[in-house]
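Presented below are the structures under discussion, each in the form of structure tokens.
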Structure P
Amino acid sequence: MREVIIIKNRSDVGAGTRGSDLGIDAIEIAAIVKGDFYFNHYPFEDVPTENETIYNKEKNSFAKRIDSVINQCNRVCESVQRNLAENKFPIVLSGDHSSALGSISGIKAMFPDKKIGVVWIDAHADIHSPYTSPSGNIHGMPLAAALSLDNLSLQINKISKETESWWTKMKNVGIPGPKITFDEVVYFGVRDTEEPEDITIAKNGIKNYPVHEMRYRGFDVCLDEAKTRLAHCDLIYISFDVDSMDCDLVSDGTGTPVPRGFDAEEVTEIILQFVKTGKVICFELVEVNPLLDTKGNKMAETAFDILRKVTDTVEFTNKKKLHA
């Protein structure tokens, strides 16, 4: 049975707004306030960070702090790969979402011959490259890097040779080349995108289940369909960005809050349905930013409630697999 391990990655170098590096501590405080000793129950690792590089003069305006993001993704990749090799189940708690490249790369490095399904629960598609990004913030690029996607046909930025070289390195974190393919990705809740992303999603047939569709058609119907779409995958990685939740219903304690999202119960249902398949090998939670929370520590409290339910279901599912 895979034992749960918590990987704490307090990095926000890929974000445009500071503060997500404090998200893990905010989640831990939420657990303490609730009287839940969750973080005493599981082994954990702290991934070293280089958040101090936010003070450096920016030289790669279309891929900000890309050298530090690559270093961070390599660290997360190594941690995920090593823990999977030790028969553990990594729960990755990260600051900004650029870390997802490290998690996906770590899984692929451990299982190079396996097909990895990606369940991406987010308000954003995160499939920009330095050639298409309007902001240059790399937390909007991890899926493109995992897919080894440049999107040159949709290019709006002229990037330097130095940035181009760094981007090539980023696409090759963990192992060279693509870690996943387009038919191994399913979006949930994506609703804040730019034209290059919309064209990429449509052109490559990535399925997005927006909130309104799931509520109209029914969660069970959509989730059964999504699981069928990923049935060809050997393993599944779930990436949960808290901005997938409705900022008005829950909290705006995240770097890029977007209204008309899921509520906490809906997000939990999505995650648990996939965990119960027994294929989920890694879960990641990102982008809690307590500095932006106007409701005290509400986002972290909500994130912890979801984390607790996911962890309990992971352990229960692992035990069932062990005794099957």
Structure Q
Amino acid sequence: MLGKGKMRLPAKVKLVEVGPRDGLQNEPQTISTAVKIEWIDRLAGSGLRFIEVGSFVSPKWVPRMADTADVIAGLAVRDGVRYGVLVPNMRGFEAARSAGVKEIAVFAAASETFSRNNVNCSIAESLGRFRPVCEAAQTAGIAVRGYVSCVLGCPYEGEVPPQAVARVAKELMAMGCYEISLGDTIGRGTPARAQGLIDTVAEAVPVESLAAHFHDTYGQALANILAVLEKGVAVIDSAVAGLGGCPFAEGATGNAASEDVLYMLNGLGIETGVDLKQLAQAGQFICDQLGRPTASKAARALSGKAGR
């Protein structure tokens, strides 16, 4: 850790780009496999080393991810770049292993009601589904990342106790997840609450193994990221152009925009290895395909469109 003025911030931050999965899965239109492959290649070309490229869930529930195996097959191998996928169960794991992935992600909620609405089972049951997945992944030499949803609020239950988040995070870590991403799924968090969450969860899981995944529904994502950086979190999930949302949370907007996160980190002197100009170009590429403007303020400023 290095001191930056009055704040103590990480010298380096690992950026995890979730746009190709979390960003696209709820889009109303279908993006072709070829476009996804080109987009992911552009993201990797910007210096990103961790990119979540899809998920092996039922196409019935998430049709936008139906071509994940084809996307993986079309991606160029890049030294030092890891492509991850989300899996919901053993069937998803087997599909991921067949596709040759080196990293998977499993997910559970900190809210019982959200869990039942999202995956049709209790938190305990969802964790039970992932134990054999994690065991099989370890045997196959595949890294496992864990997600916890609704860490700073639930659309059904409201406030979520930090202790509930810590329990789920601890269970996922015990299963063999090397990293636990804490997701503010509906974007209700504020900096003080985000710091309090990290303080509590860090008692169960080392802060070095925690990642922050903030949505920007209330415009608090960047502030929350800075707040948890001050607590020692050095892994940040984000999506270029601020893509994403939650189908189970009315009004929930996209992820923290990767361009905005990187602009802030650059200003803090924190190393990421990612080029902002190339990242913004990758974000503009997918926005052009989607026919929508970027939600990234930094990207808009860089393109000269700010204030127009």
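Laboratory data are not the source of any read-out in this text; all were calculated from the coordinates shown. Since this is a predicted model, take the numbers as computed values, not measurements. Cβ atoms are built from the backbone, for glycine too; each structure is taken alone.
When mean count of other Cβ atoms within 10 Å over residues 43-50 is calculated, the result is 14.8; to which of the structures P, Q does this value belong?
So the calculation was done on P.
Out of P, Q, which one gives 2.6 for distance in nm of label points 7 Å out along Cα→Cβ at positions 227 and 299 as computed from the coordinates?
The correct label is Q.
As an exercise: mean projected area of the Cα convex hull in nm², for residues 163-218 alone, calculated from one structure in P, Q, equals 3.6. Which structure is it?
Derived from Q, not from the others.
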